[in-house]
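No lab work stands behind these numbers, since they all come straight from the coordinates. Everything numeric here is computed off the predicted structure, so don't read it as measured data. Cβ atoms are built from the backbone, for glycine too; each structure is taken alone.
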Structure I
Amino acid sequence: MSVNFSQFDASSVIILKRLAQHFPSPTEIGFNDVFPDYGTETDKCTAHIGTIAFLRHEDLIAHDIGSVSSFILTKKGLALFDEDIFKHLTDLLNSEAYSI
């Protein structure tokens, strides 16, 4: 048995890239936000909802309390883009760039 990743791939790549583009601002990633031209295509919409559930369960994205479909990338999500938020913050704290 093999798993068909095509619908997961379509949603996950767009979701993750959109959240990275807007990091750290919470961003709407609901089906109509990501696929505005698809209307209510049931299979694609269901796969998109499942993809969001999977990404949340794996702690790649976090839900923003302010909106039903608003999310941000987590530390794990940022790591997919080879970004280490803790190293980034540590470097900033140890630099003189933002002295108070």
Structure II
Amino acid sequence: MAKFDKKKLPSTYQEFRFLFEPIVGEDKTEELLEAIGNHFGGQQVYVQSYALLTRENKHKAIRKEFDGSAESMRGLSRKHKISMSQLRNILTNKQ
């Protein structure tokens, strides 16, 4: 990919550059931008949040840790920073 003035890139490319460059460096970022542009160019792409991708694994871990006690509920609620109501929904498979 030819080097472009970073300020003249479309905003989407600037956002990707902002995310990738600190992790993989400038050269790899250029490769990633080229690959993304070639593969998805001109399309609208929905990217699900990472939290949603990992939510079911987190819920399974919570269910596995739960021992049925009220103390376990309180501990899991604090550990995972969720409300007791959210925890009950997870434990009853409503979330």
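When mean projected area of the Cα convex hull in nm² is computed across structures I, II, the figure 8.4 traces back to I. Assuming 2.1 is distance in nm of label points 7 Å out along Cα→Cβ at positions 34 and 66 as calculated from a single structure, say which of I, II it is. Label of the source structure: I.
If FRET efficiency 1/(1 + (r/R0)^6) of positions 42 and 58 (r between Cβ atoms, R0 = 35 Å, to 0.05) is calculated from each of I, II, which structure is the one that comes out at 0.50? Spell out each step's value before the answer.
Numbers: I: 0.90; II: 0.50.
Traced to structure II.
Starting from the value 27: which structure in I, II was relative contact order in percent (Cα under 8 Å, 6 or more apart) calculated from? The read-out comes from structure I.
Thinking of I, II, which structure, once helix-only ellipticity at 222 nm (-39500 (n - 2.57) for each DSSP H run of 4 or more, over all residues; to 500) is computed, gives back -15000?
Details: I: -15000; II: -23000.
Matching structure: I.
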